[in-house]
Structure I
Amino acid sequence: MTRRLVLLPFLATALAAPVRAQQATALQPVLVTAQGRAQDAQTVPITLDVIGAERLDDAAAVDLSDLDLLVPGLDIRAHQPTEPMFSLRGIGTLDYGIGTAPAVGVYIDGVYQTRAGGALLALNDVERVEVLKGPQGALLGRNSAAGAIAIVTREPTDTLEANTRLRLGNQGQRYADALLNLPLSTHQALRLSVLDNRSDGWIRDADSGRRYGRNGEWGTRATWRWDISPATRVLTSWTHDRLAEPASVGIGVAPLGDDPREPAPFPAAPRDYRDPRHAPFHDDSGNGHSDRRYDAFKLDVRHRFGDATLQALAAWTGYTLSHTEDADATNHVVTHLDTGVEGRGHSGYGELRLSGATTRLDWAVGSSLWYEDAVQTSLARSNTDTVDTLARNRGLPTGTPDGSVYAYFDGLLRQFGLPWRLLGEPITERIDNRSRSHAVSAFADTTWHVGTRLDLTAGLRYTRDTRRFSWFTPMRLAPGLDRSLDAMAQAGVLALAAQAAHTTPEMLRAALSRNLLYADAVGQHVRRHDRWRDVSPRLALNWALAPNAAAYASLAKGYKAGGYNAVQVNSVFAPEQVWNLEGGLKTAYPGLHLLLDVAAFAYRYNDRQALVLIPTSSGAGVPQYRVSNTDQQAHGMELAARWQPLEALQLGLRASWTDATYRHAVTAAGLDLAGQPAGEPTLAYALDGHYRWHDVAGGDVTFTASHAYRGPNRCNADSRLQGQCAPATPFAVGGARQRTDLRLDWSAVNEHWGVALYATNLFNHRYVESLGNVTNDVLGTPWAYITPPRRWGVEFRAAL
């Protein structure tokens, strides 16, 4: 089977056999703006992948998460679409919340997107996506220590355009988009686009029958261009996106009985775990959901002064989000736990850039200002039954014969016919955060054409970050329980219960009222005010060895500001720094119609910010995700090839090989991870093939096949606890993954009509990506994230 999958993209070679007489044509250059100006990708001294509109269509991609596996070295975890996580070459921040930011910056038309806001918007009327690997701080600035993902949308043109597209597929897929490009005058144009993406979901709740894994997103963009004069252009845009979907799908793997009052086996034995790909899915959160509203406004003014251009960019974005999910993945009342986040925020960005080009020099200087104001509430909802399960599992000194906190006294109340009840009462805990940040930077980037064959690039960015962050943890909220306890105290029953527990009524009441999950600094406002400064240089040498071959070498520093753990009071991350040394060769062979790029890199990654799961060791403590800063290093290679042996046939290969290890990391349990793998798979590659037939039913038919592979996570001594690996389970966790996509497309010669059949994950491979172990040590309820099944459908297109 594996051999068939790997060779599938080259099926197009066999299809080409009857038409060998066709003449091959040169591959078209790919224009990018990775360095702030339009350039052929082959002349840019950066390792990058460019995903054009056609490749996005081939993958039926709606947002960046659909590109996972298709770009080697890029990992996108989007189980929770309001808080996606990105990594490049093993560098990423596997964290959530407003306290930290990703190490991979996402930019839409040059504007930095916060993770909670616009990092995973629908790809609406996009021209291309540029994935820039390695630190991009000197060029792009904000939080691009690992690299950057630059999304470039289409601008209004002077040609009337109108088109629409509809996709219908399995799982109730209903996707539609539409575009209108309207010239308003000889100097103005308006471009309007809209997108709606719906589906019925790929999994059902075993109890309620409610579907999960559904899509529910709507987005629109309006862009207006005004050429005030031949030298002055104004571009303004408004983007709106609305997401309303069920919660993420975490499937319980603990072997459970049918009785909802039966606790999970404790401690959980990994060898007895159920395979989540075949286990029932339960979500008893009641209102599990992921909702987001996003709005953005941008003003871009450019004016040319001879050989120089002045650009003024201003942008504002605002968002609200809310998500709640079942954190125990069971339908048992005695292990019930839900978690969630509610938040809102807005940010502003302004940049002034002066750039120019002469025969000897390309240059740019400027400054930028960024700010963000965001609030967030982290929620945890359980009940008194769950507290009893925790107490028994942890062996807490409750003073009751059965080791419970509430069940023993609830039984006595029932025995004596008293009206109060202590079981089944909901308990809510929360922690409130506010983050106010601003950053000021100044930058310069210059490329000196030393000769006709040698370019020297030097760049520098100075950044000053200021952050204010606060935590407030109120007392837990349990109105039903408190009413019962108040009534019991007034009737003198609480004093009798305290006597039975060998304590005082005051101490018993305090014990029954304290926080268990968010237990630090309850009732206190805790504030931090931190400043960080950084200078990030970039130095690159590009040498034209021949008319179609160039070698480059670069040294660049990446930086990410410090941050905080939203649910760990008074925590702080140190800033991240990445030094990356890279060299490569970009070549073209016109006679063979082949492009071939190779690169080698090595980096040192200091103070990687992460939240790691810390198991509880004593008392009533619950495992928590805590701040961790570690040092890593890596070296690796990248390969990209594109070959067009015939006019109708094009083949591609992209591959990466990475060896990422820890230089310094000590776990909470005292494990020294130095020299051990940092988790990043060693090998990843993506193959694709495209073949086109002309004059078929009055149009062209294009067959596209792609296959992607990512190797297994490289485990270390702490991987089992973090859920990245689980060698003792009867199923693989974090194992190698494959994905094969097909598309067969017919388009009329005038491109007014088109229809396509497509399949994503053709062979329906299902993988267990990770385990959630946060409740395992207290409730015995681990759960797993799995990849979604095959998608297929038909696409219809119409255009003026």
Structure II
Amino acid sequence: MKRIYQLIFLLLIGSPAIAQIRNQPTQATPSLKVNGLNLDYFSPKEYIIGGTTLSGTQYLDKEVIITLSKLSKGERIILPGEATANAIKNLWAQGLFDDIQLYVTKINLDTVYFDIQVVERPRLSSFEFIGISKSQKTDISEKLADKAGKTIINDNLYNTTRSIINKYLFEKGYFYTTIDFESKKDPNQENSVILQVKINKGKRVKVHEITFTGNSAFKSGKLRKYLKKTKQQAFYKVFGSGKFNKEKYEEDKIKLVAKMQEKGYRDAAILKDSIYKYNDKSVGIKIDLYEGPKYYFGDISWVGNAKYTTEYLKKVFGIEKGELFSEEKLEKKLRGSANGDDVSSVYLNDGYLTFNIDPVQTKIHSDTVDLEMRIYEGPQFTNNKITVKGNTITNDKVVLREIRMKPGEKFSKEYLVRSVREIGALGNFDESKTNPIPKPNADGTVDIEFNVEEKPSDQIELSGGFGGGRVIGTLGLTFNNFSLKNIFNGEAYKPLPKGDGQKLSLRGQTNGKYYQSYSFSFSEPWLGGKKPVSFGLSAFTSLQSNGIDVDNSQYQKIRLNGVSISLGRKLKWPDNWFSLVHTVNLNQYILNNYPGYLFSTGTSYNLNLTQEIARDSRNHNIFPTGGAYIRFTIQATPPYSLLNNVNYATASDKQRYKFTEYHKWKFEAQWFQNVVGKLVFKAQAQFGFLGSYNQAVGQSAFERFKLGGDGMQGFDFLQGSELIAMRGYSNNSVIPVGANVTTAQSSGSPIFNKYVMELRYPVISSQQATAFMTVFAEGGNTWNKFSDFNPFNVRRSVGVGAKIFLPIFGLLGIDYGYGFDKIPGIPDANKGQFHFSIAQQLGGFN
């Protein structure tokens, strides 16, 4: 009976080895293959391992596997015993095999020999994601990049993959994701499989409710407003609340605490927060707050300042004892002001490059915080070497001449920032990546390296439109970094010579024999290369007709030819934001039976001089968030009627209009202000007046203003009129009260004004594109006589729109405006109007 018990015991727990087990190795029953050799299970015996072989491996290191089994040569082992069972368990634990078998191949006296036969598990060659977007596939693939190509297919891989995907989608607002796996053999790799990951994201959840605890000074509604990107659902939100995004929620929590601290609660903190399931479509958020007491600024002392007096620094600092304590306001007044009116800027603009100020809270008593401003002024630095790096196309001189800092001058943060703006204004570089790096030297000088990155700056306009009752085709090419000096250098054509910052523009527009317009312009911003004197040359020719044969008496046409030359320069007074431009224009108008003007047949010449003074302090060319743009223009012809002896009271149209005479005054102002976050407010006002020298001659037949519509130049440019956009009304429809509709629309008006208020919000901001949404309100009107002019009597409109700037096309836009005021004689002028624009100017008189 004792023998039977021993046999049962050995069979249950002492049976060494390995069975062939698939899929569930942890539940394997180890067994030993003896190959015909006899082992006495009732009399275990000690053996010395004479050697162990491994078969079935293709990719694994055999010696490592044998070492893991602990059946190494020279080791002593009891057979039958637990050692063989443990060997197999050790190998299963690695998760590398689908099958493991252990054989005793030979016993020689007290020496035993083993052979381990294994079937390796397949390796992962790649993932195949099903059920998610292309961008999500890219993001998840990057997170799992270290798995493909070397990882064994096992439970650990499944769990890791599932965890990474769930975490990624959770942060995107997908709370209820399910994931399944299937594998298929990779035909291109041996012993490898493609793992199909089938993902059911479900729907992104919304935030049903946000609740707060621990708040008494702040109402819950106010706290919810501080969570800018995490909004709870509400019945009055027409489009519902935004989808929950974990990443944005984490950002909002930081901003929430910052807002509370800004109100004086410097100890404010989030003790804990939780996100819980509300239903299958939404979640709830609970935030437990600690407000703490409300603090105020106490005594503020200054130490370490020798360059400037304490009284002066206090005036710049601007925070008085008793004001609400705010870390944000403190930092802004010390070194973070966007306007450069902080304490640090005072020093940095005077050469103190290594200046530092440390606000130390010396005492906190009751609700008051005392501060000591510890200043390190450091030495005063002067500029040494100024270099530019990264300009692969644009020549160094083009960039360096825009830099406002010169060697030998004191270092200035203001001029450093201004230099970055001027480099961006060239339009050849990605403004977000222009990075100036000051490198102080031991001798009190500083080298400054401006790192830039080229971006596409040339533009193409290729479009088809509808105008004058016919389809019009347009092709325009603008090269913004042209090089005239390399025009005969064949190697420089890529496709045209570039690098000198000049601008060449070619444009053609036609619908066949009815309408043709061709123009050319060239500008050099630094004539001679040494001073900021700009030179411009342009020419154009345009023709519009009714297409009837020339010999026919019903033939109607108008042709406009013109050439202009301009010189401009940047001014240093009243400040260095000003510029002055002088332009001489010569235009020729040829009319033949063409109606709508003060004369229908004849030739008129327009020789005029234009003086334009402008101040442009906008901080960005495409999407300004601050600064202003002001422009005043006077354009005048010689007063022919006051110099000759012609009696214009009895003169013919040929005499009266042969030499066009007028004086033209225009004013425009744009102002930009950041409101909150990325929201920007724009205000604009415009005025134009066309006057005459002699009442007997009357006003000019050309150079009038046409108000309304998208402001895009078309046939009206050909006809010598200036178009002013006004959304919410059809093109050229805002005419003077009581005016003849046909005449007023075709010839324009001598007086106009216009006002714009606009809110802008950016949705894309990158090197490839800048896009923003707008909400606007406009008002404007036109008059025939100055005695009728009333700047407050305007036609009104409101609307919404979107604009996108693409380097190759310029500024493109679509707006929908609604005009409130009817235009007598033009029933369709107001109400809902869509307006499209292409290659629109970034600044200007529209």
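When helix-only ellipticity at 222 nm (-39500 (n - 2.57) for each DSSP H run of 4 or more, over all residues; to 500) is computed across structures I, II, the figure -4500 traces back to II.
Relative contact order in percent (Cα under 8 Å, 6 or more apart) was computed and gave 5; which structure, I, II, did it come from? The value was obtained from structure II. Here Cα extents along the principal axes in Å, for residues 110-517 alone was derived from just one of the structures I, II, and that gives 89, 82, 80; the source is II. Once percent of Cα pairs over 54 Å apart is evaluated on every structure in I, II, the highest one turns out to be II. Work out which structure the value 2.2 belongs to, where distance in nm of label points 7 Å out along Cα→Cβ at positions 662 and 742 was derived from one of I, II. Structure of origin is II.
Read the figures in this text as sums done on the coordinates, not as results from a lab. The structure displayed is predicted, hence computed values, not measured ones. Cβ atoms are built from the backbone, for glycine too; each structure is taken alone.
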